[in-house]
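Structures incoming, each one as C-alpha cells.
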Structure P
Amino acid sequence: MPDTPTAQVVVLAGPSGAGKTHLADRLGIPVLRLDDFYKDGDDPSLPRIVAGPNAGLPDWDDPRSWHREEALAALTALCRAGRADVPYYDIAHDGRSGTHTIELGGWPIFVAEGIFAQHVARPLRAAGLLAGAYCVTQRPIVTFWRRLVRDVREHRKPLPVLLRRGLALRRQQRSIVEDAVAHGCTAATPHEIDEAVRPLVRAARGARAPR
C-alpha cells in the first residue's frame, strides 16, 4: 500500500436521523457507510441495555457494538490505495449480508458517514488522512421524526422498539453532539456543512485523476 495517501476523507458524524446519509449522497463523491461495520447480533461482545423497557436488547447506540478497527482499516485502504473491500450490513436482521468493493475512481476526496464516525476522526487526522470532520445537527424533533419515518419504512425493528429507542435518542441528542465535538468534529446543520465541504468537492473534481 502506498505510503503517500492519494485521497482524504470527510467524516460526517451525528445522531441517527440527522441527515448524514442524505448529505453524503448530495455531495456527489464516493461514500463509505460506517454503519456497515456493526457487529453481528449474535456476537457475544455486544453491549446490552441494562435498564428500562428495552433491557436485554443489544445496545446499538454504544460504540462497542461497532468494529472501529475494521472501519479504520477500510478508510486507510481507500485513502492510500483507492479501494477497499467492505461489508454490507442488514439492520433488520442484525448481521452482515455480504461484502462489496468500493473504488474511488480517481477521486482525491470521499465521505465516511455513520453514528460512530467521530471515533475515527482523531486517528485519521493524526495519519494526515482527514479533510474535515463534522457532526450533523438538526432540531431534536426533526431528527426524531426523520429517524422514525426511515426506520419504519425500512422495517428496521418492531415499531414499539423504534418508538422507545427514538424517544431515548431524542433525550440524548445534546450529549451525542457534545461527544462528537469532543472527538474533534465541528457541529453544524446540513446546509452549513454542505457550504463548507462544497469547495473541497469542486477542487477535487478539477483535480480528479483520469481512470
Structure Q
Amino acid sequence: MTTASTIARFTPALPPQPLAHEEIHLWFFPQWEKTSDAARSAPVRGLLAAYLDRPVDTVRIERGEHGKPRLTGGELEFNLAHTGAALLLGISHDVVLGVDLENAQRRTRSIELARRFFTPAETAALESLPDELRQATFLRLWCAKEAALKAQGRGIGFGLDRVEFAIDATGAVAPVAGNPWQVVALAPSTEYVGALAHAGLVSRVCAFVARN
C-alpha cells in the first residue's frame, strides 16, 4: 500500500503561478458566485485564461463522453469540485487528475452508506475504527473515490466500488494494489476536506488560496 500524503497549507496567491511539467497546482476559492455550469464559471475560466496567457473569451470548455470538462484544444488538464460556498480547481500541463471537495462538518450514516456504495473490505475497515475516527475517515475515503472516478472521466454513478482504497488504523486512505490512482488528501480550510487523484509521475503539488 502506498502511503497517502496530506496538504493542509494553501498559500494565498494570484494566478498564474509558474507551472512546470509533471507538476499540479490546486486553487481553492473560499467564495465564488455559483452558476449552473461551474466549469464555465468566471473563477474557472479566469484562472485557465491566466495560465494560458490569453483573453478569457477565447477559453472554450467542452465535455468528454461521460461529462468530464476539458479545454478545447487540450492545452491544459484540469478538474474542479464545489460544495457550499467553496470551489476547488486542479490544473496541470499533462497530468491526468481529478479533485473532490466536501464539507468537513457533514454528518452521515457512514456505515450504512459504506455498505451501500463501498467495497466489503473498505466497509469492514471503517467498522473497525473507533467512533471518533470513523466519520472523518469516511469523508476522506469518499473524497478519494470521487476524485479518482473524476480523473478517470467518470462520476459516482459509475460506481464508488470500482476504485478501491485501503484504510489503516489511523484512518489514513491509500490505494490498494491494482488501483492506479495516487491520492493526496486536502484540508484547504477548517470547513472543508478534499482529495486530489492523479496518475503517473508528479514532481510537485502546489496549493493556493485565490486572492480576491
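None of the figures in this text is laboratory data; all of them are computed from the coordinates on show. Quick caveat: nothing in here was measured; it's all calculated off a predicted structure. Cβ atoms are built from the backbone, for glycine too; each structure is taken alone.
The table below lists the values:
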quantity: Ranking P, Q by distance in nm of label points 7 Å out along Cα→Cβ at positions 25 and 153, the structure that comes out highest; calculated: Q
quantity: Source structure (of P, Q) for FRET efficiency 1/(1 + (r/R0)^6) of positions 9 and 177 (r between Cβ atoms, R0 = 30 Å, to 0.05), computed value 0.45; calculated: Q
quantity: Highest-scoring label, criterion being distance in nm of label points 7 Å out along Cα→Cβ at positions 65 and 97, among P, Q; calculated: Q
quantity: Among P, Q, which structure scores highest (criterion: distance in nm of label points 7 Å out along Cα→Cβ at positions 49 and 193); calculated: Q
quantity: Structure responsible for 4.4, with distance in nm of label points 7 Å out along Cα→Cβ at positions 33 and 137 calculated and labels P, Q on offer; calculated: Q
quantity: Distance in nm of label points 7 Å out along Cα→Cβ at positions 89 and 185 derived as 2.8 - corresponding label from P, Q; calculated: Q
quantity: Label whose coordinates, when distance in nm of label points 7 Å out along Cα→Cβ at positions 57 and 169 is calculated, return 1.1 (choices P, Q); calculated: P
quantity: Structure responsible for 1.25, with Cα Rg over 2.2 N^0.38 Å, for residues 73-128 alone calculated and labels P, Q on offer; calculated: P
quantity: With helix-only ellipticity at 222 nm (-39500 (n - 2.57) for each DSSP H run of 4 or more, over all residues; to 500) derived as -13500, matching label from P, Q; calculated: P
